[in-house]
Structure 1
């Protein structure tokens, strides 16, 4: 698996590079976001990106946006700021996870492995036991990891797909934000966590849902979200 690391703080980039290489990953390390973007444009074999938020030139948010124009592989943001608005911004533009500096290298490694497991599952296509959910023009195939809305392909990231499938799998029932987070991220949920809300909003945007009256993913205020049968 190939991972690109982009951070203008050389000590951080070097540390992440060593940790990942010790686990057997191939790495592409860049201290300059402009050089990294050139590599991203030309390299079709990247499996995950780790991006620092605060960088001169092209910052991590902009680099994340550029990646999402062409690729669905996981993106983990590194941020030295703890404000929720920074985390929400990253998740809103396509990041899958974020880690706040200073961080424990083992925590970052665990998040990398979790995202890559999801990405490998997303890319895997099996021919047996096909599970398909169809409703209101939406067709989601679990094995092929494809989503169609009125025959138009909807390009979801692995994390977005997992959330949508979880809701479809429980169609007719409300699934709480806590249950979604713990099922998808495999971590304990915190009351102040906006991660699920931001991802739901992003999925709705891709499904071209009207913000005030979504047809597919319904909000049950104070409880969670549900997809009708």
Structure 2
């Protein structure tokens, strides 16, 4: 994480306001390059996006288990994010609460039959793209995840913008483009989050996508806290 200190008050405020919070320089260029090389490393399984109806390009799942660095990130971030997640549930009137210990949340996943890791790398070449989607399948769904850019915009690729859309009740969806640079990360809402309206809080749903790559090759990371069935 390049030794940077995170301002969690600011991150929490950004997530409340926008549904995402940028972490500039969170990985750094060297760590980003190291992770990008894992697309060809043993223990990853290639999944064409066209085969799962999510666009064109490739995902690389960590079938042999998360690399130690990514597992350490999840363990370190979860205790900070769970406070936000439980506050969101309270605001939305949801009784369920997430456990404070990440190990206990993992155990709840196992008890719900959720064993398959969802964290992955993506590799998009010219004209490839990732369609709007959510990582919200299963009984145990954590409402936040991390994404990161492992290639350098303007050098390794052009295009390939990371996009979110927020579906608001009785309103048109609101799009946003996250200005990710090489080695940047962002925390984003996985699905639902509360928004304060004139008549009190209401629920919005967020999806994310990657726009068409116009030149070169874009490699990114999605790090999920809950597993899939």
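Values in this text are rule-based calculations from the coordinates and carry no lab data. Keep in mind it's a predicted model, so treat the numbers as computed, not measured. Cβ atoms are built from the backbone, for glycine too; each structure is taken alone.
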Open item on the list: Can you rank 1, 2 by FRET efficiency 1/(1 + (r/R0)^6) of positions 55 and 143 (r between Cβ atoms, R0 = 25 Å, to 0.05) and just name the one with the largest value?
Closed with: 2
- [ ] Work out the source of 29 here, i.e. which of 1, 2 gives that when relative contact order in percent (Cα under 8 Å, 6 or more apart) is computed.
- [x] 2
Open item on the list: I have 4.2 for distance in nm of label points 7 Å out along Cα→Cβ at positions 7 and 135, calculated from one of the structures 1, 2. Which structure is it?
Closed with: 1
Task: Structures 1, 2, by distance in nm of label points 7 Å out along Cα→Cβ at positions 23 and 111: label with the highest value - done: 2
Open item on the list: Tell me which structure, out of 1, 2, gives -7500 once helix-only ellipticity at 222 nm (-39500 (n - 2.57) for each DSSP H run of 4 or more, over all residues; to 500) is calculated.
Closed with: 2
TODO: Could you figure out which one of 1, 2 the value 0.70 for FRET efficiency 1/(1 + (r/R0)^6) of positions 39 and 79 (r between Cβ atoms, R0 = 25 Å, to 0.05) was computed from?
DONE: 1
Task: distance in nm of label points 7 Å out along Cα→Cβ at positions 87 and 167 - highest-scoring structure of 1, 2 - done: 2
Task: Value 0.70, calculated as FRET efficiency 1/(1 + (r/R0)^6) of positions 15 and 183 (r between Cβ atoms, R0 = 35 Å, to 0.05), assigned to which of 1, 2 - done: 1
Open item on the list: Quick check on the output: -0.57, -1.09, -1.17 is log10 I(q)/I(0) by the Debye sum over Cα atoms at q = 0.14, 0.22, 0.24 Å⁻¹, for residues 119-174 alone, derived from one of 1, 2. Which one produced it?
Closed with: 2
Task: Of the structures 1, 2, the one that 10.4 was derived from, the read-out being Kirkwood radius over Cα pairs in Å, for residues 159-198 alone - done: 1
Task: At a computed 26, 21, 18 (semi-axes √(5λ) of the Cα gyration tensor in Å), which of 1, 2 - done: 2
Task: Comparison of 1, 2 - label where mean count of other Cβ atoms within 10 Å over residues 63-70 is highest - done: 1
